[in-house]
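**Student:** So, here come the structures, one by one.
We did not get these values from a lab; they are worked out from the coordinates using the rules stated. These numbers come from a predicted model, not from an experiment. Cβ atoms are built from the backbone, for glycine too; each structure is taken alone.
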Structure I
């Protein structure tokens, strides 16, 4: 007996628009895609796009929001039962890289396109990024409190170093649509970061 799928919270027309938009992003950058092209690919009228979204950029941010929500939910599940801040950070680094590796369109959008737009930083999608940042900062502070992580390095700098290493490691893949070797990249980043921040004998 085939289990029933959970009904989507989105209307069918909205789902078609989002799917068409994602498909077009596989081959084009955001600025090259028109709303007419999205409507044609989705098999809907152009006016329907404006029923559900303010404009093309709002569509992009809503798609990113859904992506971030799914990613954060998975991260929260993955961290359950993991003891120790360093182990949690190791899992986060791997999961972040794995997400970029398996969602190259989103990697390109996040790393290369949306950050040039000031309104992105006021979007609901970016609020989820801030939530993720706070989660990581909390884990780092947990590590400092428990003696795993050195207390003479500002937690915010450690977080910056983690994100910077991940993003630079993924940048060429995002630009040139190349595959990423998640495991060795994660291992190298973990060695680099943890060699500098972990108290000896505590890792």
Structure II
């Protein structure tokens, strides 16, 4: 029997509304379908193209309901904050850290830079834009006001700054905070929106960033 390893990519909860369930509390879950693990603990890689994003209504915690599932490339490699729901509940952001490429008879992972913008108000929810952040876009965070997002670029030693206006998301700046080998893997924004913390995993350090505007 083969046990599927999926859903571990991450999940974030936020308040929002979905067309079919007004004012629902939603959770999004990225499902990496490129790997299964057998009963002996052996990893079994599979061809890409089967990943999905599940959108779950958790308004009733004892009876969660999947309201939509859309095809979306994503990866289990990375912190659990590779995805987030906007404070308005209108959109979600999902970063794809790695992409598999064929190598001989198998697959190898190479860094990706894509951040997908998901329209949660559409029926059904759909990808409306793809933003190119930095190499191996990993952990991300959306500011409390919802006007910007930060993306940690693990293989670039940088943080991408994304502006958010309604459902329009675009890169407006890139902040270099270390060497590529530092592995800038995750980022968090303080509740007042004035500062951010970025984790340099390989360097065992945390960078403090100031947010102006």
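**Student:** By the measure Kirkwood radius over Cα pairs in Å, tell me the structure among I, II with the highest figure.
**Tutor:** I
**Student:** For relative contact order in percent (Cα under 8 Å, 6 or more apart), which structure out of I, II has the highest calculated value?
**Tutor:** Looking at the calculated values, the largest one is I.
**Student:** Can you tell which of I, II yields 19.5 when mean count of other Cβ atoms within 10 Å over residues 30-37 is derived from it? Provide the component values of the computation, followed by the final result.
**Tutor:** Details: I: 13.8; II: 19.5.
Structure II accounts for this read-out.
**Student:** Starting from the value -22000: which structure in I, II was helix-only ellipticity at 222 nm (-39500 (n - 2.57) for each DSSP H run of 4 or more, over all residues; to 500) calculated from?
**Tutor:** It was calculated from structure I.
**Student:** Who wins on mean count of other Cβ atoms within 10 Å over residues 102-109 among I, II, i.e. which is largest?
**Tutor:** I
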